Structures are given as structure tokens and as C-alpha cells.
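Each structure below appears as C-alpha cells.
Bear in mind these aren't lab numbers, they're just calculated from the coordinates by the rules spelled out. This structure is a prediction, so every number in the text was calculated from the model and none was measured. Cβ atoms are built from the backbone, for glycine too; each structure is taken alone.
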Structure P
Amino acid sequence: MKKVLLILLLFSQLLFAQKEMKHVVYFETDKFEIPPTEHYRLLLFLSEIETLDIEKVSIYGFTDDRGSNSYNLVLSQNRANSIKTIFSNNEFDESIITNVDGKGEILLKLIKEEDIHKIRGLNRKVEIIVQPYNPPRVQEVVEKKPKVEDIIKGELKEGDKFTLDNILFKTGYSKLLPESKPVLENIAQALLERKDIYFTIQGHVCCTQNSRDAIDRKTKKRNLSVARAKFIYDYLAKKGVSTRRMKYVGMRRKFPLGSEPKFDRRVEILVTYVGDTN
């Protein structure tokens, strides 16, 4: 009986997770810059959806009934564009954003409210609709790669580069996820034993427009790729790896891999010199 209840619970959670999710961002009169409070609410919403397997995102901008039709269309489009920019700045794949449309004004009679100022405030908005895959997609089996610590212990030469697989960061942050720390511990130990290599730690981000860096949600600075590289640098230094042997750099989004966005949120080690241990 307990097993049946557990299966039903898991099934209900799965169904719930696949439901369409919506979020509304409100704007000030004649503005398309996101107010601080609304920006904070939007980041919380992004944190809720970042673990979903998303099929598509639709973004629709609206205005109140004031202003000409042409003015309202431009303003509503600018509001929608500003939301898309936030998605990009926070490492969300732009290819899943299927609609970014300014719809113009919403008529007053469409909302049941007597206070005209409140009605107009509710109409100055952007609606975000997130549709996860339903049913969920089957996860592909990833080919097993050699462990990074084994690569470090093997034969290396200047110019060799390898990705720190399973070193995972939360979307929009430079702090490592807890499950990645044992992996990094093993890498640090291998680097302590292998004293003849010098290297550069390269941080990457995904999904930003062009080759821009993403925004670190904690510091609000547009330097997420370098912040991730520095996190690894600082960790290795604390474990005893000589800072003379390593540098760190942010690569922004200069070198996307062309596959799933999660693989672009990566840290790589570039071997710059292999020599004596002295």
C-alpha cells in the first residue's frame, strides 16, 4: 500500500511540474525599464523555472489605454524586449523564447476594477508564459569520459585543454553546487601531486547576446564567467596549489559549443607550460 501511495505521489508531482507557468512584471507609466522590486520578483521566478526542461517561453508586452496606438505598440514591444534581455543576462537559452511581442494597450473594460488608476497600473505589464515539455523528454545517455584527475595524471603538453566535467554552477551564480565539491577535491589533489604543469582556468557562460558576459546575480556585476573561473582558482589555492602555477580568465560567451546550453556553463583548464618541478 505504501508503495502504491508513493508511486501516486511521484506521479502527481510529475504532472504538476509539467504545467504551464506564468509570471507578470509590472511597469511604471511610460517606462520600459524594470522597477527594482519587479526585477527581484522576476529573478525569483527564474530560479523556479531554471531546473525545468522548457519547450518554449512566450513574452507579451502591454500598456494602459493612454497614448496613441503607435506609441503604445512601441512601448509594449520595448517592455517585452527588456524582459528577454533579463533572460539572456541570466543564462537562459534564447532559442526557447518563441514569442517576444508588444501587444499595445489593454482596454479598461477588460479588468473588473473601479479605480481607474489601479486598472491602468495592472495593464502596464509583461506576461511571461513558460511551457515545459509534456510529457517530459527522455534524457540522453551521455558518453562516459575519463575523469579529470586521471587526465591530469597522464601525459600533457602545452596547449592541451580539458573541461572540468561535473563541476556545476547554479544558473546565474558563481558558487559551486554542493554535489560538485567532491569532484573538485579530487582535481585539487591531482594538481597538488602534479607540480610540473602551469595552467589557466577559463570560465564560460551560455545564452547571452553576442559574446557578452552574463550577470552574477549575487554581485549584480556582468562578470559571471570570470567569477566562476576565480571561484575555482581560489578553491585550488586554498587547497595548496601554488598561485604561481595558475591564472584565471573569463571567456564570456566567445566559444559556445553549439550543443545544449548547460554545456556552455563550463570551466576549462588550458595547459600553458609543462616543465620541471623546481
Structure Q
Amino acid sequence: MKKIPLVILLFCSFLFAQTEIKTHEVYFETDQFEIPPTEHYRLLLFLSEIETLDIKKVSIYGFTDDRGSDSYNLVLSQNRANSIKTIFSNNEFDESIITNVDGKGEVLLKLVKEEDIHKIRGLNRKVEIIVEPYNPSRVQKVVDKKPKVEDIIKGELKAGDKFTLDNILFKTGYSKLLPESKATLESIAQALLERKDIYFTIQGHVCCTQNSRDAIDRKTKKRNLSVARAKYIYDFLAKKGVNKRRMKYVGMRRKFPLGGEPKFDRRVEILVTYVGEVNQRN
């Protein structure tokens, strides 16, 4: 019985570790606000670390070293902060949680040793990112049950009908499905194999990007994530035996956000283009 308080303490410590404030710094070259490749890689690792958190807010603060005029440093530090915000957007992070994107100007030089000045200035050319999760994490809302996609496919359909592949969810920034989505996609493939008179377009969507742009696929580094998600489903269905002549795929970028949680915008929909006898389309 004496071990129970220790177990509880360790469990509470684990929960706190999952919800404590996360920070990251990105460093820049002199007079530059484009992110160096090494720093970009480090930033993507940080994004992978925080993407599973229930984030309350993100603050982004840009800085410069002590050289340059005040007005120049304010502009440069703001541009550095903006460049980090763009990376968040390109990688499907909800912009509504980014509450501060501010250029703070210069960081005063602390003279320690003459030979250390260059290093100190390099550490001052930076952006600080502060991520504050909800503590504790919010309880996820229970979504009303919808008809299964398999049942929709088996039902009455006509050209122009559209339905979302529910529970087909993607990892943030990738065209790879979350493991729990595979079983659902298997069932959808089986339903489409049995219903051979449906022709359709697979539409991929992304969340959170600016100006209806596509997001960047972190694996390929190309700005075509919505296309890659649609093609993933297309390739999966084709591998399961669905005739490729029945299918097309297209990327919709961020033209049609749903207005809810960002993860539901990382979605794939099916648009029915034709319903009829197979031999009429051969």
C-alpha cells in the first residue's frame, strides 16, 4: 500500500510532462529571414513533437543581433517571426492558435570575451517559439454517428453525390494514413469492389494553409499534399482491385474548409461522377 502514493506521483508527473509549455529557437544568418536548411529540419522535428498536443496557443517572437538601426532590426525581426508562422501554416497547424507573431528587434550584446562576440550575435539572430498546451487536455467532443461509408456506397447514388471518407485521417503534414484508418479503408475498398457501377473522383483536402494554397508534403517537400492524399487512396483502392478506369483523383488544396477541428480538414471525399451499367463506360 505504501507504493501507491509514489505511483500516483509518477503518473501525475507524466501528465504534467505531456502538457507543460514547449519552447524552441530557430537561428538565422546575418540580415536573413529565410530559414537555413538545418534549422528548417530542426523545426520540423519540433512540429512533429507538438502536433499531438491539445494546443491552447502559440507565440512567435523574432529577434536580431545588436547591429543595424532600430527600424531595420524591427522589420527584420518581424520578417523572421512571419517566416516561422508560414512554416506552421504550410505544415497544417491551425493559425487560430497562433496568438502572437511579433518582431522584438535587437537583443543587446553581452560582452563576455572578445572572441565570443560572433557566437553571441549568432545566438541573438533567432525566433523564439512558445507552445502552451491546455492543462489538462480538453475532452474530445463526441461526434454524432453518421451512416457508414460502406452503407452509402451500397445505397442509392446519383452523379453529383459527395461523401466524406469518415475515419480516414492523415498524419499532420503527410499523405500517410493514421493506423486506425486502415481497417475502414479496407471495408470501403470491399464495398466498391461489390458495387461496380459507380465512377468517381477522389478529392484530397488539407487544413490550415493560407490563401487556399496546398500544404507541403513533409516526405517529398513538394507543395502538393492534397493531391498526394487523394493519390494514396487511389493507389490503395487500385491495389485492392478497383478498376482504375472508374477512378480519378484530384487535390482540392484548402478551398473548402469545414470550419471545425483542423484534423477533419485533412480529409478525402468521393464525388460520384457516373452511376450506370459497366458496359456503357467501356
Structure R
Amino acid sequence: MKKKVTLPNGSMIEVGLVGNPKDGVVMLPGTKPAVYGEEAEMLRLWGVDPELGEKLVQGLSDDFCVLYFDYEGHYMAQPEPDRFTPEHITNDMLRIADQMQVDRFWYYGYSWLALAGLQLSIRTDRLNGLIMGGFPPYGGPYKEMLTVTTKTYEQALSNQNKEGAGQETGAQDKKLVEPEDIDWNEVEVSIHPDQCKQFMTMYQHLADFDDRIIHPVLGMPKLAFAGELDLIEYGESFGNVRVDIADRLKRHRHELEAYGWDVEIVKGERMDHTGAMQPAVVLPLLKRWLAKRT
């Protein structure tokens, strides 16, 4: 079943609900549509499965109803530069669940959508469980990501009048370029300033958020995972910021486990931020973990 859901800001997002309700509902807000042709080849060069979203939905729907939608894609198309706060995101997620007649659900998000799930979990009691990939629930890099998103927004503003800037995300990606051939200090931000600003707004509202004090109230089952090579080092144009997801998860593993979290570091030579989000990694991990708790 697919349905157009009207979000609190009046915009409409397509949402799907499919699968076996035997063990409940899993919310997947990061379900991008599959792509083909040259765009798919580009994604493969970067280690991304062009059918990532579809494979996650198909793989989980044997045992669960899967509530899926492309939340990031929706706001890249219809940005909310000044109102994209944790409360805004939470209200969206709960509106989607309500409109699809889903009372309780498991939540899985990766990267910033994992952070969105953590914010959701402290604002509602409707989660059966929380799965966060590629973002640590304890000691998260909020200040670092505020720096990165601010620098990205500043660059987008300065580039917005250049030919073609702001017309589409990643216009330079039309050519098949190997990741190792890119000089990250020379990369230009080619997306619209409003698209960048909404993420800066989100991190501005999290500048004083202390994720170390919230865990006593999170009584549901919880899993945090990351690839063992999940380290992103941003160049001078992005503030010379180092975001070491794997290291933060390892350093705070004892604290997280004491609060009832399961923690997994996914090993492998390609297990960086991109590698650890692929369906070949995520599906076995999610299905094994969920099977023990449903």
C-alpha cells in the first residue's frame, strides 16, 4: 500500500506500507527509490547499492510490516531552511505513523537519520526499539557537524549565482569520477543554500544537547553500529573537522552497554561510513538483532 501523507507543514510525501505484520512494524525513513543507468554506475563507483532502499524493504518485509519513505529526498526537494528542528522532524515521523494507522514501531536510521531516531525516541513512547547506524548515541559529533553544515551553507551562498548552481544536487556528478580522483579541498558545493541551511538549522538546535544524560529514560531495546573504518575528515573549506564515528562508538561502548545498548563494530576493509550502510551489511545485522527481540 502506498499513500500520500500530508505533513504538518502542508507538504505531501509518498509513504509505503508493505509486508508481514507478524513481528510488528519497522519504520525506514531513508528509503530512496532505486536508480538505473549512468546514475546507478556512479553510485556503484562510490560503493553504494543503487537499489539499497528497495532491498532493505524487501529483506525485512518477510517478517515485518515495513513503513518506508524517502525523508531526505522529500526535504531536498522541498527544503525547510529555518524550521528543520528536532521537534519538526519528530512531528513529521509521528504524523506519518498516524496517517498510516501505525501505533507502535521499530525505527532504523543511518547517519543523520539515526540522529533523528534518537531525537524521536526521547519525544515519544511509541517506539518498540531503536536502531542507529553511522551515528553514535553517546558523545555524538554535534559541534563538528554544526561546523561542517555551517561551512557548507556559506559555500552554497557564495556559489548560488554561478551558472548551474542550485539547479540540482551534485551537478558535477554527471561524469563518472572515481572517489580517489577527487581533491576534497577543491570540491564546490553545488546544491541550493536552502537545502544546506536546513541541516545547519537542525545542528544549531542540537548545539546544547547532551546525549549523555538521556539514556536512563530509553527503556526500549537499542542497537548502535558503525563500520570499523567510519572516519570522515573534512578539509579546510569545511572547517578541518574530523568526525570519527567508529572511535566514538568504541570509546563509549562500556557506557552504552551499561544503559542497555547493543553495540556492533562491523569489520572489513571497506567498512567506512558508506560501506556499513549497504544492504549486504545492514540486512543480516538487523534481521539477526530483531529476531532476538520479537
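Using volume of the Cα convex hull per residue in Å³, single out the structure from P, Q, R with the greatest value.
Checked P, Q, R; max of volume of the Cα convex hull per residue in Å³ sits with Q.
If distance in nm of label points 7 Å out along Cα→Cβ at positions 103 and 127 computes to 2.0, which of P, Q, R did it come from?
Numbers: P: 0.3; Q: 1.3; R: 2.0.
Label of the source structure: R.
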